[in-house]
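Next up, some structures in structure tokens.
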Structure I
Amino acid sequence: MTSEESESSSVAVTANPYANKNNIDDQIFSAISGNGEMKVTAVTARNIVNDVMIQQTLTTTPADALARSMSCGLLLSNGMQAEQTFQLTMSCDGPIRSVVSISNGKGEVRGYVGNPGLGDMHIAEAMGKGTVQVVKNHPDWPNPYNGITAIEHGDVDRDVGIYLAESEQRSCALAASSTFNGLLCTAAGGYVVEQLPNCTPETTAQVEKNLANIIEINGSAQPVPAGLLLAGKTPYDICSTILEGLDMKPLQQITPQLVCECNEERLFRAVRLLPREEVDKILEQQEQIEARCHFCGKVYRMGPEDVEKRFSEAKGDPSLDADFEEEQENK
């Protein structure tokens, strides 16, 4: 076997655990350069987007915005502790009104938009102006981390990239996009390239050259990296192209999942935050309390007897997370 054949065989063995033919499965893959100066993470999330479109009856424009937001969240929460959350909120004056996604270090994600039935229009027109707000939290932290910047482009990923540079002073290249055929998402995902401390100009120049190659391979017919995903390029392929010539070392591969944390207890917690007279008025007028989860679309209903029973058994302050969680553990 020649040295060239040996090297090709070695690459095939390395890539095999991360294979994902035609991006059938949703996948997050991360890698680092051999010199430890660059980290790249890539995600494909088409199945998640199709599921959330069904749950929330999304049209393509809000689905595109949410797909980009969830992709960004999955990319930026990758490598965090499992319980740590990353919430991305785009508060807009455009007709979409808001785009929210929440992800964690396990690759779980959920999200919603303010106007799920918005008609077809360019995403920047739908977003308008507003703010990019990021909240990072962990159950053990005394206070969450908050950051905010202005929406400048309205295409989600570029605005999140600006947030990273301005609010967190992180040197990153971020891209996220999606494509649709009618009401079917055909591709969704993104990548983020982060320059790590003590990165040399030589490494930066190599990555910039590789990113230009990525854009050329993607083509101009589709936004980056949707063209790559449609062509069957996997997260592993994207990372290896970006780190070409830099001895890529795989870090992690996980399967992202659409996970909602809604339940009846959370509904009742929200009810307890209302004045009791307002709760009684709702029950008198509607004979039940009904709420629909923004994230998964599930509808919860509570009748007068159930509400009364739960109020009689309730303990602690519902506005405090610690009290609420302790109350649930003691039930």
Structure II
Amino acid sequence: MTTPTFPELPPSGETGNLAPTIDAIAGGEFSRSRLTALSDLDRARVAYLRQRWLDIPETERHALLLALAELADDSLDFNFNRVYRIALDDPNPVIRQLAIGDLWEDEGGDLPAKYVHMLQEDQSDDVRAAAADALSTACDAIAAGDTSTPNKESIIELFSNLIQDPTESPVVRRRCLGAIGAFGADPRITDLILLGLDDEDQTVVAGAVFAMGRTSSDKWMPELLEFMQSEDAELRYEAARAAMLLGEADAVPELAQLIYDPDAEVRAAALAALGTIGGPAAVRALRQAGEDDEFEEPEIVEEALDAAMLSVNPLDRQP
């Protein structure tokens, strides 16, 4: 990763006296007033922060992103996306990866091209995997007919080459498979999923399992039901997530078993899937779990049950 270059500083009068905030953050001060000063930055302040970004020590830059994300989660009044965009060019790969994750709600038309560049050029496999994952949104938009995002053929070609490259990082191939699943109607995607399922690396197999759900095709249900019984927790987890995306009631009996899985992440995925799929059978399974005093996630069960109940006829909602 090359050290980013920055434009000249804007006139000090245009920066809204942002200098004390940056100096304080560089010194490790993350008070609410300092953080909120970075919300909804205008162009001049963005340019100033970009110029001074590396004046903030690496440890504090990392802590800053974590603090901003926490504050943004707590309140819808703040928007730090322009800070996260600056962090996409940070020399530290952990910070770049955090920035990609923090921008998950940003629908800016420039981001897909940035993520494509990072997927192709970044030196960190984790950053490249995060960029591929972030491109899932662009793939969804393209599949829905959005012409403002990168060209479908160029995305398929890029992802296809990465997926089929045995020297490529398994985590990158996994995320590429998940993203490209949005084009499930294309027969090339079926071939890539089958290739992934046959891979020697289980990380890639897990990506192919999740991609089945991203295709929105119920033709994959027999395979998903089989993976729900896998001895590997990661594959059971991805199968539950894929089933949630497909929304097929045929998956409910297997998912009802997975809510008692020994792995906590598998249980959470199964509960979320049952809540999303809904229907009387899902409601019954969730109610039974809610009545189990030894069940370890009562709050998650309640949330899933509330979601599942929305799909049930009011006359059938009584226990």
Note: Rg and Dmax of the Cα atoms in Å, for residues 120-271 alone at 15.0, 45, derived from one of structures I, II, originates from structure II
Between I, II, which one scores greatest on relative contact order in percent (Cα under 8 Å, 6 or more apart)? I
Structure responsible for 0.75, with FRET efficiency 1/(1 + (r/R0)^6) of positions 40 and 184 (r between Cβ atoms, R0 = 35 Å, to 0.05) calculated and labels I, II on offer: I
Quick check on the output: 0.45 is FRET efficiency 1/(1 + (r/R0)^6) of positions 232 and 288 (r between Cβ atoms, R0 = 25 Å, to 0.05), derived from one of I, II. Which one produced it? II
Value -19000, calculated as helix-only ellipticity at 222 nm (-39500 (n - 2.57) for each DSSP H run of 4 or more, over all residues; to 500), assigned to which of I, II: II
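Read the figures in this text as sums done on the coordinates, not as results from a lab. Worth saying up front: this structure is predicted, and the values here are computed from it rather than measured. Cβ atoms are built from the backbone, for glycine too; each structure is taken alone.
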